[in-house]
Structure I
Amino acid sequence: MIKNKNIDRLKRKSSEARSSLMVFPNDTNDFGTMYGGRLIELMDMVGGICARRYTGTKAVTASIEDMQFYKPINKGDIIEITSRVIWTGTKSLIVKTKVTKEEYTEDKIVCSRAYFCFVAIDKEGIPVVVPELIVETIKDQKNYDIGQEIRKRQQMEEKRFQVELKENL
């Protein structure tokens with residue numbers, strides 16, 4: 001358990017993970033578009049790889065924030081999933097994950113985006129301190145600010161969830 005928030009933390013630049021794949025019929029629904037749950041699963045996996053690379057430890061998904069489906073992904077499309085660390089707390093980090101698709105050209109069309117919150121853990125499953133994120137560019141700062149707002153919203157949702165559990169709502 002982390003008791004002293006003023007501990008010295010390593011500092012690191014953001015890390016990134018990406019994966020590309022073709023969408024096959026078993027990934028799609030009756031309309032020929034990709035199942036949302038399947039896409040979230042893939043996004044979570046790439047986001048987890050990104051979190052692991054950044055922290056150097058295991059990382060587990062704590063929440064998924066602001067999942068947006070902009071454009072449908074069709075059978076036969078090639079998708080690319082890109083994840084990047086945008087914010088770090090003491091033992092958690094937020095990874096922005098974006099999905100683009102290519103139809104039959106190399107033009108990329110943004111289809112989906114979500115923010116995944118991961119908690120770094122040791123071999124026993126105990127949360128551990130993560131490196132502090134180095135913010136270098138204006139774009140990095142804007143993403144960091146977004147991550148900060150997402151974390152504030154998460155904290156409010158966590159309180160609400162505890163009330164729901166306590167009151168069996």
Structure II
Amino acid sequence: MKSEVSKEQLATHDYEPDKKDLAILKLLQENARITVKEISEKIHLSTTPVHERIKRMEETGIIKQYATLVDHSKVKKGLTVICYVSLKEHGKKAGMKFIQTIKNLNEVIECFSISGEFDFMLKVVCENMNGYYDFHVNKLSEIENVGHVQSVFVMGIIKETHQVVWEE
């Protein structure tokens with residue numbers, strides 16, 4: 001029996017993954033290059049329904065993208081810095097302007113809107129301390145409306161993953 005999903009569900013993202021979808025997601029998170037055939041063998045489902053499920057999860061935004069994780073130190077980006085940023089002005093327009101600027105800075109690989117003393121948390125990668133100094137002084141600090149920046153230098157990575165795990 002084929003599970004039908006209405007266009008309304010797809011449009012509103014109301015689709016909820018079932019156990020087979022979650023099994024597919026687990027395999028894709030472990031290896032995004034796994035083939036539909038390999039997935040179908042592991043979850044005991046034929047290739048057509050597996051392909052349809054993957055496509056549905058892509059269309060509903062459950063699967064946002066496929067990516068290659070890179071060892072930063074092997075591509076001359078060995079310094080990771082967490083930057084906490086406060087804005088001077090907190091209006092919607094000012095916030096959006098900051099966000100648009102941050103999206104265009106290659107050194108910033110992640111940006112979170114946070115609560116508490118600071119407004120944003122940035123994950124920044126640079127080649128070395130000189131590279132970070134240049135970024136901080138000539139880019140981040142020059143953004144209109146930036147109030148306070150606190151930099152925390154990552155000494156070592158204990159856990160780094162993008163895999164979401166759920167209870168079965």
Next on the checklist: Once Rg/Rh (Cα atoms, Kirkwood Rh), for residues 67-130 alone is calculated for all of I, II, which comes out largest?
Outcome noted: I
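When you work out distance in nm of label points 7 Å out along Cα→Cβ at positions 83 and 107 for each of the structures I, II, which one comes out largest?
Details: I: 3.0; II: 0.5.
Largest one: structure I.
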Checklist entry - Thinking of I, II, which structure, once distance in nm of label points 7 Å out along Cα→Cβ at positions 43 and 91 is computed, gives back 2.7? => result I
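Looking at distance in nm of label points 7 Å out along Cα→Cβ at positions 51 and 123, point out which structure of I, II has the largest value.
Values: I: 2.1; II: 3.4.
By distance in nm of label points 7 Å out along Cα→Cβ at positions 51 and 123, the leading structure of I, II is II.
Can you spot which of I, II the value 59, 39, 26 was calculated from, given it is Cα extents along the principal axes in Å? Write down the numbers at each step before the final one.
Working: I: 53, 45, 31; II: 59, 39, 26.
Traced to structure II.
State the single structure among I, II that was used to calculate semi-axes √(5λ) of the Cα gyration tensor in Å, for residues 19-98 alone, giving 27, 12, 10. Before the final figure, lay out each step's value.
Details: I: 27, 12, 10; II: 37, 20, 9.
The correct label is I.
Only the coordinates and a few stated rules stand behind these numbers; no lab work does. Please read all numbers here as calculations on a predicted model, not as lab measurements. Cβ atoms are built from the backbone, for glycine too; each structure is taken alone.
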